[in-house]
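Input: structures, listed below.
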Structure I
Amino acid sequence: MELLKRPLAEYIRHLYGDEAVLEHDVRYPRGSSRLTWFVDYRERPGADLSSIVLRADFEGGSTIHSSLEQEYFMYDRLGQSAVPVAPVLRWEADEQWAERPFYIRRQIKGDWEIPHFKDPDPQYDAMRIAVSKEHMRKLALVHQVDWKALGFDTRLSAPASREACASHFIDRLMAQLADFQREPMPVVVECLAALKKGAPVAPCVSLCKGTNGLGEEIFLNGEIVAMSDWEEASIGDPAADFASLQDLIPEIERDGAKIWGLEQALAYYREVSGIDLPIENVHFYQRLRTLGAILYGHKAAVVLHNGKADIRQAWTGTEVFHLAKRMLAGAGGLGKPIDPAWFAQMNETVA
């Protein structure tokens, strides 16, 4: 394992005793924000297999604006709530083991892939809707977290009111961009000025997950048993999470009638959460979503210039960054919208 100065098997014995046995380790091949390893071990020969996850920044730095320590904090505090997350086990900053910090969390049994979820065959409609409803229930848990009581506002900035959520969202990302910006981006300034004028009022001020949906949550027997990837967590309008939602609200139409889609999902979400979320708010944050893509695309470009970028970071800092600027221009009325086919192609660019 390139992260460690000494063999991983030795580190496992350091953690779990002299009889502990390393069985298997593999680095997750995708992801440009941070490094992830899956590690299987036994506390002694013949004991049950245990599995953990190691998370660390890339050698050249992360493409994400939030720190690794904040990610650890999110899992630690969420473990005190009703939101299903993997328990964090250890923050490791001992330089005798690694040149940069990492943390360990328990690996939860399950899978982020759902067989046939993207299959439009009507025989899978009921399953696809059930999965989508399960995600609505778990998003409701996130948005109902008492973020003040759990101290999330000690790490995440919070808007002063429901009316301030949209402007706070924009100002927060622009402040983060200013920390590492290396080139002027007039398209960002022009588009955000236009978008701010039409900013909606949030129904409430909630903890928001950020990137969520297919590929981000762990399922077991149709239930989400762990919600992962909290790097983009924030406090604000829960509509922002619907704008960041990946694939888990399928559009299903049968015999000319819409049986599932965003409107139906929001209605079900209202039932389970008690939050009346206007669809207009979701559309607003969908346009703003491109600002987040510009943020991590530009951060990846900065990492690329230091000569230590991973291949996925190089891809994020070039193709993704370019498309993000085109997306924002389209959202702000300064250019043509991007063909959705680009997104499918982009997801397959680097395996």
Structure II
Amino acid sequence: MKVLTRNLNAFLNKPPDHVLAVLIYGKDAGLVHERVLRITRAVVGDAADPFRVSELGSSEILSDPSRLTDEFTAQCLVGGRRVVRIRLGSENLSDSLRALFKLPKQNALIVVEAGFLSASSSVRRFMEKEAKTAVIACYQDTPDDLSSLISELTKPQGLNISSAAKNYLLNHLGSDRMVSRSELEKLVLFVGSNADVSIEDVVAIIGDSSAFSIEELVYAAASGNKDTLNANLLRTAAEGFSTIALLRATQRHLHRLLLASEICAGGKTPSEAMKILRPPVIFTFAQQFLKQLGVWTPSLIGTALELLSTAEIDCKSTRLPQNIIGERALLQLSQIARKK
């Protein structure tokens, strides 16, 4: 059976006794591992308890099927249910698991940990249909999931996160739950207890200040701020960014402006359109984005995108220095914004 999102927390906190095996899989390896540990602790308390937790690889089981049977039926010396964790590779363990459910002695919960499994996976299909098993899919964190994780780690420490700092976290975390948790724990240690957390604190710790540098350059160019653009061109050159990366970041920004413009044409206000965008606009740049939305019409965006595309082609096909080509294109884009 599949575990529905609305039932997930209750299931992880107390897996039903009739469930003999749980498959936890997904692209977010950190989230998969976190949920494996959570359900293990719910059953045995200490996930590292050698008397109540054992681990097997799927290749080990196929080479010696009796090992899984022995672990599944073994009595715990200190009492209570045991957990057998299985690290699943590309092997098909459906037959091995099916055989276990026919045994008279069933003293353990099987927890299968896997990466992404397609709908055609034999193990996934078997466990979704079997009444004695459960399947939990792990997807990358949504902004709401990340917001909850941020609160979980910062509220107990009395931390007050500014809107700009939280928005930055939502934009730069989320690809892997364990990485996100680790980065947030570093942030908590850095700022200490009962402290205000600023955007500067977050940029210093999360380690993605490079992305912030590019954002500043892109917004300066699209706002027509020549002096700030020049300063950021020098900064990004010193930090070693490629010209192609800067041109493409600017193109992505213009595409987001175009999308917001189309949403406005559908009846939404600029603020509403901006809030619909994913990933969300970083709070620090929100006012600039709204102002640019009033400047950059679809036709102007088309002109700018053509300018940037031509510059990228020139970078790849001519012998002129790429930085010169890129700077010229970005300064021309800035000039278009100033004329409006």
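Taken together, the values in this text are just the output of simple stated rules run on the coordinates, not laboratory data. Predicted model, so just to flag it, every value in this text is computed and none were measured. Cβ atoms are built from the backbone, for glycine too; each structure is taken alone.
Identify which of structures I, II gives the largest calculated value of mean projected area of the Cα convex hull in nm².
Working: I: 19.0; II: 22.7.
Between I, II, the highest calculated value is found for II.
Structures I, II were compared on FRET efficiency 1/(1 + (r/R0)^6) of positions 179 and 299 (r between Cβ atoms, R0 = 30 Å, to 0.05), and the highest value belongs to I. Computing helix-only ellipticity at 222 nm (-39500 (n - 2.57) for each DSSP H run of 4 or more, over all residues; to 500) across structures I, II gives -18500 for structure II. Source structure of the calculated read-out (mean count of other Cβ atoms within 10 Å over residues 91-98, 13.6) within I, II: I.
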